[in-house]
Structure 1
Amino acid sequence: MEAVTTLITNEVFDQMVQASSNRLKKNAEFINSLNVFPVPDGDTGTNMSLSLESGAKYETEDGSEEVGHLAASLAKGLLMGARGNSGVILSQIFRGFSQNVENKQTLNAQDLVDAIVAGAQTAYKAVMKPTEGTILTVVREAAKAGKEAVADSDDLAVVMQAIDEAAKVALKSTTDLLPVLKEVGVVDSGGQGLVFVFDAFSDILNGKDINDDEFQPDPEEMNEMVDAKHHQSVQGKINPEDIEFGYCTQMMVRIGRGKQVEHDFDYDYFYQYLAKLGDSLLVINDDEVVKVHVHTEHPGKVLAWGQTFGDIVNIKIDNMRWQQEEIMEDDESSISIPTAMPENNEPKETAVIAISSGEGISKLFKSLGVTSIISGGQTMNPSTADIAKAINNTGAKKAIVLPNNKNIFLAAEQAVEVSDIPATIVHSRTIAQGMAAMLEFNPDEELDQNTANMEDNLDTVKSGQVTIAVRDTRLDGREIKKDDYMGLIDGEIVNTNPDLMGASVEMVKRMLDEDSEIVTIIFGKDANQEMAEKLQNEILDIDDDLEIEIHEGNQPVYPFLISVE
């Protein structure tokens, strides 16, 4: 069979990138469903989709005729937009890819294979303790198959198809390579995301129709996705003047109706024009309507573009700068990412940036000496760019980052590499660990010593989280039912109970030992002061010598965050 494409030109590479980004967008929820832990979070599919969306935006805005230059832009966009560990690993794959094709005008089959091999090697190096049965296994096996295929053929279509098929085989093997995946009976979610990327690459190089018919959300799902996109993209209480694209523009287009229709609806064509007008873009459609969410400086152009495909209903345009001004005026205690140096114009020696979810938790961090807060956490992982911007905007000479979630570690590590000032990470896995670390923070200490002291204090506290199961599953031999409450100690599910108070008390019992002295209860949006006080009394019935503190955290997802010292 003759190759449909003999060379990857700039135009073909752009098609590959945009198609893979769209493929991830359309399958993000499916990828999320593969997550082993049944906790309510955005996680892998959302993170990979948003990461590649950032890369695709950088690439499509590049305009170069050299594939090597486009690949560098893709890698830069992925780096800055990377969210969660899966998004960061994807960015590392394409970092290695781009470095290997630097200065290349076009790519042949050997170039493509060499680039994917380099991508696999870079991704492995980026992870301190590589784990087999993950996206790393999938990219390694795909690269290996590419090397074998290119030895027999210089046909790009054939070689990419071999890479894609090997990735799928490797994906199936992840179930057996990781015991936790085998127990639940799923494949690795990050590996599945990469397979969707390679699927799209293969479809483009084989000249296949890349319209994804399997993604047909109903109207309610479309509305929920648009709302979720808005909330994911508005991170923290930032200075209104720092909002690059000021108008949150939403519309629904009834495809093919109206007097100004000029185009038949084509997802990629429709999407790519809007991608040039702003960011936080979401385009979802079924056979009759397409819904759009985008942050832009040109809402009129967005509406005019929509009219060329159909008539417009449900228009909503919000001036986000004005909204932000109102928030800042109404909430004098609002927490923001600083955009200038302190009022005395003297920079802090060392700033501390903490990722926090919930206004009450953010206030607690500020009271402990945290300089800046980035809104985020389990349901909203900040990107590399979010963290780097927060570091640079502190006005300090150096900075320390508290991720407070292990899924933010890799993005934070990338952020400190690209920040303008020396910065380090204290690897706090939970809110409680972040607060424990702050007890060792000394603003007059050297950066490395400060970091070491704070790291040493992480394990002085036990972290408990109570949340609700979002699906039935079996994990670590335990049957977990949807809507049951789960107790997690340092990230491990230790008990379940259909009753919130029962689950919380049982979890605390497991956390206590003869050396326990202080229990801190932080109640979230799905709990209240009365419930926290009831939990306090239940804990005192276990041991009335304990000192118990109660704080309002306002955090989502977790009705109770509990620490024991």
Structure 2
Amino acid sequence: MFSVLGKLGWFFKEHKKRYLLAVIALIIASFIDILPPKLVGIAIDEIQFNTMTEERLWELIGIYGILLVSSYVISYYWGRQLFGGAFLLERTMRTKLMKHFLSMKPSFFGRFRTGDLMARATNDLKSISMTSGFGILTLVDSTFFMIMIIGVMSLTISWKLTLASLLPLPIMALLMNRYGKTIHEKFTKAQDAFGEMNNDVLESIRGVRVIRAFVQEKQDEERFSAMTEDVYDKNIEVAKIDAMFEPTIKILVGLSYTIGLGYGAHLVFTNAMTLGQLVSFNVYLGMLIWPMFAVGELINVMQRGNASLDRVNETLSIVSDVQEPTKPKQVLIPERIVFKGVTFQYPDTARPQLRAVDLVVERGETIGVIGKTGSGKTTLFRQLLREYSGMSGQLIINDVPIEELAFEATRGWIGYVPQDQILFSKTVRENIQFGDSNASDEKINRILQLAYLKDDIDHLPEGLDTKVGESGITLSGGQKQRVSLARALIMEPEILILDDSMSAVDGKTEANIIKHLKQERNEKTTFISTHRLSAVQHADQIIVLEDGVIVERGTHEELVASGQWYASQFELQQMERQGSE
């Protein structure tokens, strides 16, 4: 049960002063809290034996007031320190998770679904935070505070009465241990189910247009209802065990009260103790209710925290497929990119997606990458982005293998516009400035001209300050593609990769964009993957991929003259274009 504290040892060690002071203050406050009942007992005995004077009464009231104020001040201090530490842990763990997510490669996100990752970053972190705050409180109160109360009861009142009253405690310890093990198992299942439901909701929201188009609203509601029912059932199982803590403790505490009152009255009648001592004893017995509850809460919180921490640590333990070099080499500008026998196969696939690719790219060149769907175009670009491990052959930049360069360097050169555009739920301006946060309006407008987007933005209700909605839902497909292009262009990247990123743009607009890019990027490297061959006619080199192999290469004129797949595809597209005109 307490293994979760060991797993969080790094945090407690880092903030040992905070937690040490909090625990000391908590123990001092607990010690102060056990003094007032003693004063009440003394006052009752002095009244009973007619020894109470006015001065003595005011003295006791004064001491009682000092104890109340001291308890308030110290309790405020330990609460601030202890629960402040819990918030710090949650912030630290959330920062770790976010940093980990950003450093992970696609294989990680293929293993963990988005909804499950969200559950780990929200519910699980809350449970861990409770462990380091409320969990420490219940640990101290169920040990030190309980021992203090029992010590005062047995040493200053009656050890016989104390022993008799605490006979139900071993039963409680056994039951709490059994409940704790069950809660750990059921809470883990409940959190897993919550993650699955989260993921299903995300997919439904993202695919709401498809769901409506295929009239699948009812089926989606039924599926969601089944998942929520599953989450409900699993949380009910947790709640059933959780609900057994309080009545179990109440029954055992009530049994302790019965023993204390019955046997205590007997001791008073036999003059073995005074009435004031019996009153004090029963107040202390009442004060024992919280430490006894704390035992149950402690087990509950620790088991939940342990289950959640295991889930979060499982996520953090995943090591990225592609690692930073220990001593990265320096390359200022990528003058020459060489693919030498590059072969690559995705994990869990039957055959390679790239096979023995040889390609030399000089700075300032435009490279057209053509091929059927699934021929390996995107996979080729991903080798430059270093998203996967397992590449054989060599990818060399300025005579330095790419794996010997820092991620920051290689990605700092690259502006990547993928097939599936991701826009943030912000304004057009903020989405474009994501590539350069300090970009001025003048620079943004120049980039909009390059992306052939200026007229579209001017017609939006608030121009650049128009919010694009969730994933750019208020923009058309072509507009989203061009905003993504503008975001990459504003970086002024040394290497621009356009991965079929103008498929939703009409041919005329695409031709204008390509013309602008050719003028703007005549000294920088550009890779263009497209199904529209007119977009790569101007390229310095064009390669045709088929099943991951380069089957044709050359300029547009050379490939047309060769009479192979490129030539037939170009002729077909020309005929389609003339027919549409």
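We did not get these values from a lab; they are worked out from the coordinates using the rules stated. As the structure is a computational prediction, the values presented were derived from the model and not from experiment. Cβ atoms are built from the backbone, for glycine too; each structure is taken alone.
Hey, FRET efficiency 1/(1 + (r/R0)^6) of positions 245 and 277 (r between Cβ atoms, R0 = 25 Å, to 0.05) derived from one of 1, 2 reads 1.00; which structure?
1
To which of 1, 2 does the computed value -15500 (helix-only ellipticity at 222 nm (-39500 (n - 2.57) for each DSSP H run of 4 or more, over all residues; to 500)) belong?
Going label by label, the one that fits is 1.
For the read-out semi-axes √(5λ) of the Cα gyration tensor in Å, a value of 40, 28, 25 was computed from one structure; give its label from 1, 2.
Value 40, 28, 25 for semi-axes √(5λ) of the Cα gyration tensor in Å corresponds to 1 out of 1, 2.
Check the numbers for Rg/Rh (Cα atoms, Kirkwood Rh), for residues 301-436 alone across 1, 2 and tell me which is largest.
1
Taking mean count of other Cβ atoms within 10 Å over residues 85-92 from the coordinates of each of 1, 2, which one would give 17.0?
Derived from 2, not from the others.
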